[in-house]
Structure I
């Protein structure tokens, strides 16, 4: 298995990939990691840390090709390799590619993955670890560019259907997901659909949804939209603006990071647009969608407009569509007519998936 993993500057892929390597080794798989940037610095000891992108493009290109040549040689004698690289860069030279088609064609990867993260987390890491001027808008643009460049790389190499977007999230769930994609490829890929923003003030419903998410994650490869929570950044900015505050403090990875309220509100449209496009992409790379509709306080159905659009998109994309309907009121035909099956409980759904042979019988990756 050969995998290319890309991601924008500030995504901090090394710890994520290190966890993945340990999981693979614990299951008896020898997985070799190649960090292209690190190898380029090793080949150019005269270049100061953090300054390699300041090199003339000709030398940068030559260094990358030399490193990739070594990786290609190693790939011939290694069963499982993972290449940590970038697909594009936006620097003082402008926007330019970070790969060569001929070498990527020779590598002939089995999978291409773009790792993404919340824009506030990217910002916090860049402030802490990099001397790189940026705005939140820049970070959102760079993320889209990296996703598009990687997908074009995969499509240009004839690897249609071998590209996936994976949210870094918290903990090691993303590492386990990539482990499953690599070493449990027959496991069903699921997009868990559930209401988010309009149940934030309902702790019992949130607990119910968390139980659903964990159960689905236990048995399937999951592309969970809740692993990216940029909408919360927008809500926090709106509340701060109502209080007349110019800055807000957001807790990120054990520290509080300051954000300009006006800057967040200025990218609100981008946040919403990217959520819309990204969630549909996660559905497209899944085998099926499993939607959990809770009963809200007062007895109404927690069926948000976002969940309705996700169900419709999955149906039109010819995915399997399953709905767990918890409210006492009956679902509308717009739910039942687009669903492959409707269940009254999480247990009923899991029993059904077990009988269909969808439940993975293989042991989960050990941490």
Structure II
């Protein structure tokens, strides 16, 4: 391997990124940067929050709508929570939306984003990776944002992998993070840290993929220890994923003509603060009485089942519907919305249930 390997890696990534950078709605590309444009920290932050647990194709249209509706962090800070939660519906992890709104208020109050990792870490909803990503991409700070793509690229470059156990993987992650940071420690004079970060991310997304990496097309294959050993696909060596447990429950869709009744969930917990059809408890086994938790005394008609996968469990919801009479008292916290408005406001699992129940 070359003596100045980190320097050669940085140079190769920078050259490749200049020619092959992905076009993303939140990104200032190499040509734009060369023309003097700088990344907008607000857009970098917004994209990074949306991309937590979400893919680029899924997040991109949400990003475009947020940017059009709230073009600055001050605009987002001034928005009402109901507006933000409705616009977020479908992105999941609704605690992120609450933190997004709280963070916007803090940044607007101080009139700018902190420009270093430690300052960014103090903001609501900003963890170590997100702080490093914003610091590198928005402010060219030499800090390594180790996402899944960079983790995979660096693991292969330095053939970092142990026995596939939980403990071994914890050791590997520390070694990968240290090697990644070593690449950024030398950046700044000839390579923008932001371009290095995004170049490594793009390599992982398009070339150094989890399966069947396109090593022959990779600008780093002559510098890659895993490629040299002929086993690039073996890295990183992660422990086997545990089976995702299942939970069971019921959703109750009340209809009144063209309207649907939804309830605001408590602020804390899963789907906190979101509108949902009323549901019973979500338990580890199907209920003996599937109508337990149904609001009011109605003739409930079963209409089928929807399934939804959360990070830590899968959910199977039996869906019931009924037509509410004009004299029905709306449950506390309930609102009646037109079907189109209800579907727009619901998170994905709620939208599945209501769509199934609509005549």
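Please compute mean projected area of the Cα convex hull in nm², for residues 92-163 alone for structures I, II and give me the label with the greatest value.
Values: I: 5.7; II: 6.4.
Largest one: structure II.
Quick check: -0.44, -0.56 is what I get for log10 I(q)/I(0) by the Debye sum over Cα atoms at q = 0.08, 0.09 Å⁻¹, calculated from one of I, II. Which structure matches? Could the numbers behind the result be given before it?
Numbers: I: -0.44, -0.56; II: -0.50, -0.62.
This value belongs to structure I.
Using mean count of other Cβ atoms within 10 Å over residues 260-267 for the comparison, can you identify which of I, II gives the largest number?
Working: I: 16.8; II: 19.2.
Looking at the calculated values, the largest one is II.
Out of I, II, which structure matches 18.2 when mean count of other Cβ atoms within 10 Å over residues 20-27 is calculated?
Working: I: 18.2; II: 15.6.
Only structure I yields this read-out.
We did not get these values from a lab; they are worked out from the coordinates using the rules stated. What you are looking at is a predicted structure, and each value in this text was computed from that prediction instead of being measured. Cβ atoms are built from the backbone, for glycine too; each structure is taken alone.
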